[in-house]
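Please go over the structures that come below.
Only the coordinates and a few stated rules stand behind these numbers; no lab work does. As the structure is a prediction and not an experimental result, all values here were calculated from the model. Cβ atoms are built from the backbone, for glycine too; each structure is taken alone.
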Structure I
Amino acid sequence: MNVKFNIPEYGVTQINKALKEVIEDNFSYVRVKGEISEIREATKGQIYITLKDETSILSAVVWEQKKRSLTFEPEIGMEVILTGRITTWSKFKTTYQLDVDKVEIAGEGALLKIIEERKKRLIEKGYFDNENKKQIPYLPSRIGVITSPTGSVIHDIINRISDRFKTHLDLWPVAVQGAEASNNIIDAINGFNEFTKDKPEVIIIARGGGSTEDLMAFNDEKLAEIVFKSNIPIISAIGHETDTTIIDFVSDLRASTPTAAAELVVPVRSELVSSVEVLTQRLNYSIENHLRQNLTNIQKLISYLKTPTEIIDSFKNRLTFLSTGFSRIIKNNFQIAVKDLYLLSNNLKISNDLLKFNKSNLKTRSQNLESLVKREFKTSIEKYQNFLRLLETNSIHSNLNKGYSILSKDKKIINDSKLIKDNDTLSAILKDRTIKIKMIVFLRCNLHSPQLCFSLSYWQ
């Protein structure tokens, strides 16, 4: 007895296309929570991630254009939430993956756990020990600042230093948030340390406040290592007073805010002047007291003599000599102090002029960089569009639309007549469908000609 089943029949492409529509339509945009078990960066810039939970895994990809918007660098063991679209791929084998638009830490608790684990490893290396801290120089002549050039932080530092004691500032602009921020800061620290001329005497790393995730760049282990190995003393000024990052423990001095960092590294000029005045008064008083004491002693000696005229005259001459010497010393010290103050005033004026020049130069460079980025972006867009047009022109579908067909046997494309024999069953892919062909008689019309003569039968 013959039994016929009412089961639909699909081609491989048809079933893959149907599955693709079902999956991508029903999971067009999703959020998936799990732990990163594997991560790999491709040569073209994209990141391949394997996400897992207790029983399953899911493949995901962060394309290069999306990677730039990441707020932190994903690591194995992180519990994250991936947001994106489920897509399918069936060229070599049928698979599906999550095209990621956004990567988030799954809760602040998971993030704090990662930070605490990093702290333990750094503590074991001795990076937090006080005996490894370098001394911050008093009144440095040149200060390096690593921060964003567009935020309010750099302006707060400049204003505070200008109010206290004007000195030379070198700004190294960096990103202070995102996946590339820690690498930017590492390059800046290494760059300042490699200076052979005009090397800063101290470095300030600063940014404004933010969430724990926003400050993750300053919890990077590689950055902590570079801060620890820096030959130049480093002051960290990250966030608000309540914000604490790993580099706060590794740096040579932690400031509660960027403004506080400027106050720690530069004293108040008026207070220095007052201190000099106090020291001068103490010196004058000491000299006068010494003279009075000597005069008293001389008077006592004179009182012990009956008629020692020559001795008295000798003591008078000695007293005159001492008085003249002390006056000369006071005069010379005063002249030296005046000269030093004059030189210091000139240096302050020169530093102010250099700062104005650097501001103007920085503005010009920023404008040039913006123009260059716009040109490069426009060029990249044009290249991408041309590539899409070329790809569309040379695609299989385009050739099928032109009247070509693809002949295959046992799912293998036939590109040589030697692969065809009598009574073979072939598949011909046309523009709108695939047909079956039965070879009845196969002949070679001319051994020296690529043309073939054959007889065939066709059925749907």
Structure II
Amino acid sequence: MKNPLFKRLPYILKDEIAKYLIIFLFMAGSIGLISGFLVADGSMIKAYNDSFDKYNIEDGHFRLNDSLSKENKKALEKEGVTIYDLNYIEEEVESTSTIRLFKPRNKVNQVCIMEGKLPQSKNEIAIDRMYADNNHYQVGQTIKVGKKKLKITGLVALSDYSALFSKNSDLMFDSVKFGVGIISKEEFKSFKDAKIYYNYAWTYNEDVDNEVNASNDFLNVLVKNVSGIDDYIPQYANQAIHFTGDDMGGDKAMMTVLLYIIIGILAFVFAITTKNTIESEAPMIGTLRAMGYTKKEMLIQYMTLPILVSLVACIVGNILGDTNKALLVQIAGVAVVIGHTFPIFFGFKGGKGVATSLGVLLISNWQIGLICLVFALVLMVLTKMVSLGSCGAAVLYPVLTLFINQHYTVLTEGKSGKAYLIYSIILAVIVLYNHRSNIKRLLNGTENKLSFKSAK
């Protein structure tokens, strides 16, 4: 049975609009901030995890005092691994920082080009984007590396240096004082006076069940076959590779805890405000009880508004946290139409949403909006029934949206086809719902018609 006390809700909301508005804005803003962060963080974590296969990131690397002989390489690769030459040199840049220079990589620890291109000839270099940003370097600029002047052809990200750790033992990376870069093979050979660090990466030929045991086994093989081991770092222990992913995971946990704290605070606020509302309306409650209303009905009445405000704030907050701008525009359009049709300050009784829907439609997709407007006017003139023109245009809207999104993508202005179709259906349903009495009269043949005759 419908609770008659629900009729009081618009008046209660009107009297306490400031309180509920402040709570709504705080909830929507907080949830939007956290939701947006979690969405972005989740996307970044997924991209980070996918990068291991996408760029064929090493399972580990080791550095020797001298170059690895072909015989030793063959002996190591018999143990189910593939060895890659990742030798590098280090040089000072403008006497302010150090850069680690690698030759182009095609098979392992592949390079992601963020801007520009990789160096094609001598006297060219591509540097890490973070290092470039922190030192104000740009594509096309010339920098002094050691005794050479090199032109920056691109900004890149090396998959094995997602965080710029110079040494794995460093407590924190320093992308100002340390960077990495790619130079051509010819340019690499031209650094005759530079010390070469004989660095080699390995990948397992088959998936391993336990990375720790696998790396320990490979270390034993390496010690038996190779002398002069200067460094040995398996992938799972490499900060330059895993620091970014670990940091993003920590941020997600922190924001989740913050969300729980905010929920607790809001629950406390709602408890206090609801208590104050009940105390202020004690005489009204006594009167309603004397009229026969039950405690359950009274409780439902006073809990409905806080719950509705919370639900709407959660929905709006999650929408605000979404990075899809087209979706935000669509949701805003639906909210405008609903607000016009069911206004709070008029007991949720408003207009039929035709003019408002048309305005929203013209803003979101003026081409379809114009077609629907012309179609509605033609129906009105031919049938002399405004309702038929409005309902006809409402039905035509999602049909046109479906057709145009499939065949004429220019008219959609880059909007998501499925989301935009759902958006059009929602607006059409709202208009048709508000015209339900007109539809009944149309079916019965009793709908009112316009008269174009002038009164005498």
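Just a few scattered comments:
- With mean count of other Cβ atoms within 10 Å over residues 154-161 derived as 18.2, matching label from I, II: I
- Origin of the derived value 41.7 (mean projected area of the Cα convex hull in nm²; candidates I, II): I
- Of the structures I, II, the one that -18500 was derived from, the read-out being helix-only ellipticity at 222 nm (-39500 (n - 2.57) for each DSSP H run of 4 or more, over all residues; to 500): II
- When relative contact order in percent (Cα under 8 Å, 6 or more apart) is calculated for each of I, II, the greatest value falls to II.
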